[in-house]
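Every number here is computed from the coordinates shown, using simple stated rules; none is lab data. The structure displayed is predicted, hence computed values, not measured ones. Cβ atoms are built from the backbone, for glycine too; each structure is taken alone.
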Structure I
Amino acid sequence: MKFLSSLFIAFFLSLTMYSSASSQLPVFTHQDTLRGSITKEREWWDLTYYHLNIKVNPAEKSIAGTNTIEYRVLKPLQVMQIDLQNPMEITKVVQDEQKLQFNRHGNAYFVNLIKTQKTGDINTLTVFYRGKPKISRRPPWDGGLTWSKDRDGNDFIATTCQGDGASLWWPCKDHLYDEPDSMLISVTVPEKLFEVSNGRLKSININGDGTKTFHWFVSNPINNYNVNVNIGNYVNFTEKYHGENGVLDCSYYVLRYNLEKARKQFKEVPRMLKAFEYWFGPYPFYKDSYKLVEVPYTGMEHQSSVTYGNGYKNGYMGNDVSHTGWGMKFDFIIVHESGHEWFGNSITDRDIADMWIHESFIAYSENLFLNYYYGKKASAEYVLGTRQNIRNDRPIIGIYNVNYEGSGDMYYKGANMLHTLRQIVDDDNKWRSILRGLNKKFYHQTVTSAQIENYLTKHTGINLAPFFNQYLRDVRIPVLEYIISDSTFQYRWNNCVKNFNMPVKVCFNEKVQWIHPTVRWQTLKTPVTVEKFILDPNFYAASFNLRGNADNCKF
C-alpha cells in the first residue's frame, strides 16, 4: 500500500505539472541552433577519420595540439563548420599545406576552403588549437576537465563532456548524427604518468623532454562525447572473457594503491558481460577491447574505456537507488556504465533530444542484470522501487535541433516504461529476441526515436504509438478509473493521451486476468460479486475507484 500511496501522490502532482511543463522551457539562441542542428555547413561532409594529437600540461591546466579531420564530400560546398567552445581557441587550419581563413561565431568556427570540394572526394584538413578548457565542478554532470591529485600527490586527470559537448576540449564536428569510422588518439603527458583513452594502445613514445606520448587506435565508429583522456599513476591487469564473438580482451587501469581492491571488485565485469550478452547480444566492440579505468569522479560510459569511481563497493556510491536491497547486489557503475556499450555507444541517438534511447534502456538493464542472476521477482521489485525517483516534471523526449535533452525521468520512468512493455509482450523469449534484434538491426548506427519506436511496434505486433506518446511525450501517469457494482465492472483510461489503449493485468477476487481498457467506458460482467480488485503494479499506471466499494488484494 505504501507504493500505491506514492503513485497516487505522483498522479495528482502530474495533473498540475502537465499544465506548467511548457513554461519551464529555456529560451533558445542562435548558438543552440548552431550546436544542435545539422547545419548546411555540416551536412555536406561525412566524417571518416579523426587523429586527435594533443599535449596535456597539468601545471598550467592547459591543452594544445591538433585534430586532423578526414571526410568524404557528399555535395559541394566551400564552408565547413568546426566546433570549439570558449575559452579554447582555434589558431590555424591547414588543408594541402595552405592556411585557411575562418570566422568565429561563438562556439562555431566557419572555415573557408580553398580546394574545390567535389562530390565523392575524400579530403583532410588539420585544425590547430590551444587553451585552458572549462574545469568541471561536478563531473560527470558538469562537463569539462577534472584536474585533481591522488592521495600520493600524483596528477589525476580526466575528461567528461556528455551533453555539454566534446568541443569543450577538442575541435570537432560536435553533433551526434555523424561519427568517424575510426580514430587515432595521441596524448602527450609528463613521463611519470600513464594515459588511457579509447580503443587499443598501439605504442608509447618516450620523447626525451620529460614527456611521453600514448597512441590509442579506435577501429569502430565512436561518438564525440565518448572520446576521453584519463591520466594518472596507473597500474594495469588483464583477463580474457570468452563471449559470444570469441575472446574479448578485458584490461583494467587503476591507481597503484587500489590494485587489490580492484582485483576483487572488478570480478563484476565478466558477470556483467555474461548477463548483457544474454539479453542484448555480443559485446559491440570486440576489436577495440573492453577497459575499465579508475577516475576521480563516479564514472561514465566512454566507449571501450568505461570509467569507474564508485569506491570499490556495490550500489551507487554505497547506496541502493531502488531502496529495496536489490541495488546492493551489484556495482552500479560497472553494470550501468558498461551497459551503455550496447545502448549509447553502439546504438547512438542522432539528436540529444532522444537521449532516452541511451538512458532508459540502460536504467532498465540494471533490472535485467538482476533478472539474470536473481530471478524475475527480484528484478521487478528493483525497478518498481526506482519509481520513487521519478519526477514527472517534463517529457522524456526533449526538443530537437537545439541540443536540449528531455527530463531526467529518461532513467527510471524510462526503465519502468520498458518494464511495462515487457508485461504487455508477455513472452520472455520474445522480449529477449526483441532486445537482441535491436542491437543487431542498429549495430554501430545513429538512430532516431521514431526508428526505435517503429522497430518495437513491428516486432511486438502491437500499435505502440499511443503507448510511446504517453510515456515519452507526456508527463501524466495514466489512470485506470473503474466502478464496481456487484458483478458489474466498468472501466476506462483517464489522465492520458488521445487513443491510449494499453492492456493490463488485473486481479478480481484473487483471480488474475487481462483487460483491454481504452479512453471509452467499457463494461465487464463477472461470474460473482467483485469484492477485491487491484491493477498489476508491474504496469506503470495508477488505478482509481470512483465509488470506493472494493478492497485491494495482493497481486
Structure II
Amino acid sequence: MYIKKDKPRIHPAIPELAKDLKNGNLDRREFLRTSTLLGLSAGAAYTMANNLTGIVSSVIPAARAQAKKGGTLRVSMEVQEMTDPALFDWVQKSNVARHINEFLTITGTDNITRPYLAEKWEASDDLTEWIFTLKKGINWHNGDEFNAEDVAFNFNRWLDPNTGSSNIGLFSSMTEDVDTGEKNEDGTPKMTKRAIDGAVEIIDSHTIKIKNSQPVLAVPENLYNYPTMIVHRGFEGNISAAPNGTGPYTLGDFAVGEKAILKRVDKPYWGGEIYLDEIHYYDHGSASAAQMAALASGQVDSIYEFDIGALQMAQNMPGFTIFEAKTAQTGVARMHIDKAPLDKREVRQAMMMALDTSIYPKLVFQEYGVAAEHHHVAQIHPEYFALPQIKQDFEKAKKMLADAGHPNGFEVTIDVGNTNGPWQQHTCELMKEQLANIGVTLNLNVVPSSKYWEVWKTTPFGFTAWTHRPLGTMVLSLGYRSGVPWNETNYASAEFDAALDKAESFIDVDKRKAAMEDVERIIQSDAVILQPLWTPKFFAASDKVRGLEAHPTQYHQFHKVWIDA
C-alpha cells in the first residue's frame, strides 16, 4: 500500500536497476526508460546513468538562443473530424488537438517518459497503485484551474464502456469483466468491462491515485497514447465546436478536409516560451504527391508524411530536410477468426506459412522496412523476444489446408484502403502471389481510405495500418485483448490475456522479455494476423523550420519550433 509522504520517495527497484547498469546487465536506454517510469526525474536518471557508466549524455535540449518569435508554420496533413479525444482513431486528429489540449505525461523521441501536466508520479512497491501529483498554476482557456477533478473525469470516461474509448484496453488492469445479461450469437454470456472499486481516487486538489488489479509498469507511458488527451471536467463531447484546453493554442478556422488554423492564446503559457504565432494545417490528401508538390511550390513549410515512391523526389529538392523515424509502424492483414473460411486456426497457419516476409522490405520499401513476425511486437520494442523464424513451406501449408477441409484451396477477399499510402496495396499484391502457391486465391477490394475506416472492425478480412507505440504490450492491449474496442479480429484468448498481464508486471527487463516469449508465441501460433513488415516513416520540411524532431508515432510537438525567415 502506498503511504503519501512529503519527502520524495525512491522506488525500491531503482537501486537494483542502477546495480544492473553498473555491472553491465542492463543497457543504458532501458535503465533510463524504466527508472523514469518508476518516478525518477529524467534529469536525475541521466545523471545517475552518466555516473555509473562514465558516458556523458544530457537530458537538456539544445540551446535555442537563436530562436525567433513570431511567424506561421504551414503543414500539409489530412484535416479530419475532431470531436472527442477519447475516441480518436487517427494520429492526425490528435496533432491538431495536441496544441490545444495536453497530456499528463510526454514520451520524447528518446523513448523517455517525462511529466507534462503531472508534476511527478510514484508507484507502490508492487506497481498496483500509482500516485500522480499534478502541476499547480495551470489554467484552462476559460479561466478554470486545472486540478484532480479534471483527471478523475477523464479516467472515469475512459473506463466507462458506454464511452467506447480504446483507452479501456490500455487500462484494462483498472477494470473487471461483468456479465451484461445479454447473449452472444453462440449463446455465451455477453461480457463488458467496468472500473474496479477504487480505480480512481482524488487525494486532494492536485493529487490523484489510480489502482490496478495487477502490477503494471507502463502506466506513465500509456498516458501519452494519443486518445489519452486530457479534456476539461465539463467537456461535452466536441473540442472542435468548443475548444478549451491548457495548451498554448486555440482553434480558429476549422473545416474537415480543408484546413485547421491554430492561433496562439493571448496569455502566458504555463510551459514557457512559445515561438510560433500560428500553425496552419492544410489538407492535400494522404501521403500523396500533392503534399510534396505543395511543399516544393512553397505553399507549405512541412508535410505530415510521404510515401516511399516520393523519396527520390524529396532527395532532389534543394532547401529541404528529410526526416526519417525508426518506428514500430506496420500494417496487418487481420482476420475475423470466427468467420469461415478463416475460423480454423490451421487455415490461418497455412496462410502464414506461405509467406516469406524477408522479401517485403526490399520490394515495398527499398530496404527501408524490416521483416515482421506475425505477432505485432517489433524488434525495437524494449520487451521484444526473438522467436524462431517461420520458414516458408508450401507443401506443409497445402497439407494443413487439406486437413482443414480445403484440399483444393479456397478464395477470399481482403479489403484494402491504402489509408497511409499505396504500399498497403503493393504488400497485399505480394501476399496474393505467395498465397497462390498453396491454392489460396486472394482478391483485393481496393476502397477509398475513408471507406475502409467505416468497415475496419467489421470486414471479415482487411489490411489495417497501425501506428507506432513505444511498447509491444501497449499495442497488444489495444488490439488483441478480449473484448476491447479496437480488437478488430474478434480474438478472445484467456491464455493470451493472462500472459500479457504477466509481461506487463515485470520491472526486470530479462524477466519481462522472457514473459514476452509466451505472449508472442500464443498470438503467432493462433495466427490472428498476417504481418509482413514494419514500415519506415518519412516527412520533409523547409530548412527555415527549426527545432523539428521526428517522433516515431508521428506526433507533432511544435511548442518549441520556430521559423528562421
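When relative contact order in percent (Cα under 8 Å, 6 or more apart) is calculated for each of the structures I, II, the largest result comes from II.
Which structure, out of I, II, was mean count of other Cβ atoms within 10 Å over residues 196-203 calculated from, if the result is 20.1? Matching structure: I. Match the computed value 3.1 of distance in nm of label points 7 Å out along Cα→Cβ at positions 92 and 460 to one of the structures I, II, and report its label. Label of the source structure: II.
Out of I, II, choose the structure whose coordinates give mean count of other Cβ atoms within 10 Å over residues 244-251 equal to 22.8 when calculated. Corresponding structure: II.
Tell me which of I, II gives 34, 26, 13 when you compute Cα extents along the principal axes in Å, for residues 276-323 alone. The structure behind it is I. If you line up I, II by Kirkwood radius over Cα pairs in Å, for residues 204-299 alone, the top spot, with the largest value, goes to II. Match the computed value 21.8 of mean count of other Cβ atoms within 10 Å over residues 380-387 to one of the structures I, II, and report its label. Only one of I, II returns 21.8 for mean count of other Cβ atoms within 10 Å over residues 380-387, namely I.
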